[in-house]
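**Student:** The structures come next, written out as C-alpha cells.
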Structure P
Amino acid sequence: MVGRSYGRLLALLAAQCRDITAAEDALADAMERALQRWPRGGVPGNPEAWLLTVARNRLRDMWKSPAHRLSGPWTEDRDVAEEVTEPAAIPDRRLELMLVCAHPAISADIRTPLMLQTVLGVDAAAIAAAFAVAPVTMAQRLVRAKKRIRDTGIPFTLPERTDLAARLPEVLEAVYGAYAIDWLSVPQRPAIESLSSEALHLAMVLVELLPEEPEVLGLAALMCLCEARRPARLDRDGTFVALDDQDRSRWDAGLYARGERLLARAHGFGRPGRFQYEAAIQSVHCADGVERHALRKLYRALMRVGPSLGAAVALAALDGEIDGADAGLRALDTITDRAAERFQPAWVTRGHLLGEAGRVDEAAAAYRRAIQVTADDSVRAYLNERVRSLTSAGPIDGISDTTF
C-alpha cells in the first residue's frame with residue numbers, strides 16, 4: 001500500500017505523535033492486522049479509516065506504556081477515522097509532512113529522499129539508485145533524519161509564508177523526483193496505479209495552496225504535459241514509441257490542455273525559473289513542427305538557472321541538429337559529469353550523431369552501450385532495432401525519447 005493512502009495516513013499519524021518512525025511502525029502493524037483479518041471477515045466499508053483507527057490505538061498503547069512514560073506530545077483529540085464514512089473525508093496532511101522534511105534542521109542532502117520515502121512511499125532502494133548512493137548509506141541517513149525530527153520537536157504545521165518560500169524548492173524537487181523515478185522506471189504501468197499520479201496530485205495541491213507561485217505552476221504544467229502523452233509511449237503490443245513517432249490521438253487531451261493553461265499562468269508572472277523552462281521545453285516538443293532554434297534557446301536558459309546532465313545532453317543533440325553532427329559531438333565531449341558514463345540518453349545521442357556523421361561502427365557501439373545501461377525492456381528492444389537499422393541501412397533519423 002503506497003502512494004496517496006499510505007502517505008495520507010502516515011501524515012495524520014505523524015502529525016499527532018511527531019515521530020515518523022513510530023507512525024510508520026504503527027501503520028505497518030495496522031496493515032499486517034488487515035492482511036490477517038480482512039480475508040476472513042471481509043474488507044470494511046472504509047479501509048483507510050479502519051487502518052487509521054488501529055494504528056492510532058497502537059500508538060496510544062505505546063505512549064502510555066511504562067517503557068515510554070511520555071507526558072506528550074500525543075494529543076487525545078477525537079479520531080478522524082471515527083467521524084468519516086468516505087475515504088476522501090480523511091484530510092490530506094501530506095504537504096505538512098513534506099514541509100517538516102524540508103525543515104532547516106534536516107540535512108539538505110536528505111530532505112528530498114526523506115519526502116520521497118515518507119510521503120510518497122518510494123522504496124528506499126529506488127531512492128538510493130536515483131541519488132547514486134549505496135542502499136545501506138541511504139537507509140542510515142533516513143533513520144538519522146527521522147530521529148532528528150522527533151528529537152527537535154519540529155511542528156507538523158504549515159509554516160509562515162516566508163519559511164514556506166524557503167522550503168518550497170525542496171518540496172518541488174521531491175514531487176518532481178517521485179514523478180521522474182516513476183516515469184523512467186515503469187512507463188508501461190497505468191497512470192491511475194502509478195506513483196506519477198500521486199506526484200501529480202500533490203503538484204495540484206501545491207497549485208491550490210500557492211496559486212501565485214510561478215514555479216509551482218511550472219512544475220504542475222511540466223507534469224501534466226508529460227503525463228498527457230504517457231498512453232502513447234508504448235504501442236498496443238508493448239513496443240516503445242519515441243515522441244516524434246507517437247500517435248497524438250492517444251494523448252490525454254484534457255491533461256495536455258491543463259498543462260498549457262498552467263504554463264500560460266506561470267508565464268504571466270514574468271518570473272521564469274527552472275520548472276517553467278522545463279515545461280516550456282515540453283510544450284515545444286509536443287507542438288506540431290518543433291522549432292529547433294527556439295528549443296535551443298530554452299535549453300540554454302535552463303542551463304543557466306538549473307544545469308543538469310540531461311539538459312546538457314539535450315543541448316548537445318540540438319547543436320548537432322542545427323549546426324551539424326560534428327558540432328553536437330564536440331558539445332557532448334565537453335560534458336565532464338562522471339555520471340555521463342552510465343547516462344543512457346548521452347549514449348543514445350552519441351550514437352545518433354555518429355550515425356549522422358557516417359561513422360556507422362562507432363554509432364553502433366554507442367547504441368550498444370546505451371542498451372547496456374537501459375533497464376526498461378521496451379526501450380532496450382527499441383534501441384536494438386536502431387542498431388539493426390543502422391548497420392543494415394546506414395544513418396537513421398530521430399533521437400530516442402528516453403527522458404522527459
Structure Q
Amino acid sequence: MRIPVDIAALGSRAAAMIEELGAISASPDNLTRLFLTPEHRRAADLVARWMSEAGLVVDEDALGTVRGGWHPAGPDAPRLLIGSHIDTVVNAGKYDGAMGVILGILAVAEIARAGLAPSYGIDVLAFGDEEGTRFPTTLSSSAAAAGIFPPASLAGVDGDGVSLREALLAYGKNPDDIPSAAYDPSKVIAYVEAHIEQGPVLEAEGEPLGVVTAIAGASRLSVTVTGEAGHAGTVPMRMRHDALPGAAEMALEVERIARADRHGMVATVGRMHVEPGSVNVIPSRVVFTVDLRSGSDDSRREALTRFEREAHRIADRRGLGVVISAFHEVATVPCYRDLQLRLRNAAADLGHRTPSLASGAGHDGQAMSKLCPVGMLFVRCRGGISHNPAEYTSPEDMGLAAAALIRFIERFQLPQLDGGPNGAQT
C-alpha cells in the first residue's frame with residue numbers, strides 16, 4: 001500500500017509543534033529543559049497529548065519516557081520503536097531530539113489514518129535523559145528501555161545536591177519500578193531515530209537527508225599536569241617547570257592525532273583549569289579534559305595509546321609530571337545494514353540521494369543497540385549548528401524526513417531483518 005504524503009503539510013505541522021514544545025523552558029530568555037524538572041513534566045504532557053490526538057495509546061515508564069503505542073496486530077505482536085529525546089542542554093536549540101519525537105508521531109499518525117495493517121506494532125518514544133545535563137548520567141531513559149539501567153546511577157546528584165532517586169520520586173515515579181521499563185528483546189524488531197545532523201556535511205552536499213552508518217565511540221580523559229610554581233618575574237625561562245605550556249603542547253598533540261586519522265576522528269580539549277591562577281605566578285598545576293571520538297574503536301584506542309605516550313614524552317622533556325585517567329568510555333555502535341538500506345530506499349522513493357554519515361554525537365541508539373538493531377536518519381540543519389539557539393531545520397526538510405519515515409514504515413512488512421551490523425548477514 002502506497003500512502004499519499006503531503007510534504008509541505010507535514011513540514012508545516014512539524015514546525016508548529018517544534019515552536020510549541022520549544023516554548024517550554026526553565027528560562028524566559030533561552031531554552032533549557034532538564035531531565036525530571038517541572039519543564040520536563042510539561043513537555044512530556046504536551047507530547048502525550050499529541051500522541052493521544054494521533055490515535056496512539058499513551059503510557060509513561062518509571063524513567064519518565066513517554067510511549068505512544070499503535071498496535072494493529074495486537075499487544076503481543078513484535079514492535080518497531082521510533083523515538084528520540086525531549087530534554088535539552090542549557091541554552092539549547094529547539095530541534096535536537098524534539099524533532100525526532102515529533103516526526104515519529106506525525107509518521108505513525110499518517111500510517112494509522114491510512115488504514116495500514118502490518119503484522120507488527122509501533123511505539124513512539126520520548127526519552128528524557130539523552131543530554132546528561134542535570135545528573136552525572138546519560139542515556140538513563142533509553143538504558144531503562146533497553147534493560148541495561150545501572151542502579152548505581154540513582155545515587156548521582158545534580159548541582160543542587162538532589163539525587164536521581166530523589167528526583168524520580170519528586171516526579172511521581174518509583175525507582176523500584178525501573179526494571180519493568182525494559183522491553184522484551186524477543187518482542188522488539190528495531191529502533192529507528194530521525195535526528196538533525198548537528199554537523200555541516202548534508203548542507204555542503206546539498207542533500208536534506210542522510211543515512212547514519214555508525215554512532216561514534218567516545219573516550220573522555222582527565223589530564224593532570226604538575227610543575228612548580230614560581231615568581232613570574234624572577235625565574236629564568238630555561239629553569240622553569242611551567243605546567244601550562246606543557247599542557248598546551250599536549251592539547252596540540254591531541255589535535256594533530258585527530259587530524260591525521262582516516263576514520264573521521266574528532267578531538268576536543270573543552271576544559272582547562274590552571275593553578276594557582278595568578279597573573280604573576282608560574283602555573284604549578286593544570287587539569288584539562290580530552291574528548292576523543294571516532295567511527296572506529298581500533299582507531300580510537302590507537303589514538304589514546306599514542307596520546308598517552310606523547311604526553312609523557314612532553315612531560316619528561318619539560319620536567320613535569322602527568323597523570324591521565326579515563327572517566328567515560330562508549331564503544332562505537334554500528335547501524336544495522338538492513339535498516340540503512342531501507343531508510344535509503346525510502347528517501348530514494350522521494351527523489352533524494354542520501355549520503356552515508358557517521359554520527360560524532362551520542363544518541364539514545366547507543367543504549368538501544370543493547371536491545372535491538374538500530375538505524376538513524378539524519379536531517380540537514382542550517383550551518384551545522386546545534387546545542388545553540390541558532391539551531392534550525394527547515395519545514396521542507398522536516399516534511400521530507402517525515403515522509404521518508406512513512407515510506408520506511410509502509411515497506412517494513414517483515415519483522416525479520418536481513419543484514420547485520422557492518423554488513424554481516426544474520
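Read-outs throughout are calculated quantities, based only on the coordinates presented, and are distinct from any laboratory measurement. Predicted, not measured: the structure shown is a model, and the values here were computed from it. Cβ atoms are built from the backbone, for glycine too; each structure is taken alone.
**Student:** Given a value of 7, 23, 24, 25, 15, 5, 1, 0 for P(r) over Cα pairs in 10 Å bins from 0, in percent, for residues 142-341 alone, point me to the structure among P, Q it was derived from. Present the calculation step by step, with values, prior to reporting the outcome.
**Tutor:** Numbers: P: 8, 29, 35, 21, 6, 1; Q: 7, 23, 24, 25, 15, 5, 1, 0.
Going through each structure in turn, the value belongs to Q.
**Student:** On distance in nm of label points 7 Å out along Cα→Cβ at positions 366 and 382, which of the structures labelled P, Q is highest? List each step's numbers first, then the result.
**Tutor:** Details: P: 1.8; Q: 2.9.
With respect to distance in nm of label points 7 Å out along Cα→Cβ at positions 366 and 382, the highest-scoring structure among P, Q is Q.
**Student:** If mean count of other Cβ atoms within 10 Å over residues 270-277 is calculated from each of P, Q, which structure is the one that comes out at 12.4?
**Tutor:** Numbers: P: 19.8; Q: 12.4.
That value comes from structure Q.
**Student:** Let me ask another. When relative contact order in percent (Cα under 8 Å, 6 or more apart) is calculated, the result is 11; to which of the structures P, Q does this value belong?
**Tutor:** Working: P: 11; Q: 24.
Only structure P yields this read-out.
**Student:** Taking distance in nm of label points 7 Å out along Cα→Cβ at positions 254 and 358 for each of P, Q, which is largest?
**Tutor:** Working: P: 5.3; Q: 1.8.
Largest calculated value belongs to P.
**Student:** Once distance in nm of label points 7 Å out along Cα→Cβ at positions 150 and 230 is calculated for every structure in P, Q, which label goes with the largest value? Kindly include the intermediate steps, with their values, before the conclusion.
**Tutor:** Working: P: 3.4; Q: 4.2.
Going through P, Q one by one, distance in nm of label points 7 Å out along Cα→Cβ at positions 150 and 230 is largest in Q.
**Student:** When helix-only ellipticity at 222 nm (-39500 (n - 2.57) for each DSSP H run of 4 or more, over all residues; to 500) is computed for each of P, Q, which one produces -21000? Before the final figure, lay out the partial values.
**Tutor:** Details: P: -21000; Q: -10500.
Derived from the structure labelled P.
**Student:** Here is a further query. Taking distance in nm of label points 7 Å out along Cα→Cβ at positions 302 and 326 as the criterion, which structure among P, Q has the greatest value? Could you put the intermediate results ahead of the total?
**Tutor:** Details: P: 2.8; Q: 1.7.
Largest calculated value belongs to P.
**Student:** When Kirkwood radius over Cα pairs in Å, for residues 14-117 alone is computed for each of P, Q, which one produces 14.3?
**Tutor:** Working: P: 15.3; Q: 14.3.
Here the read-out was taken from Q.
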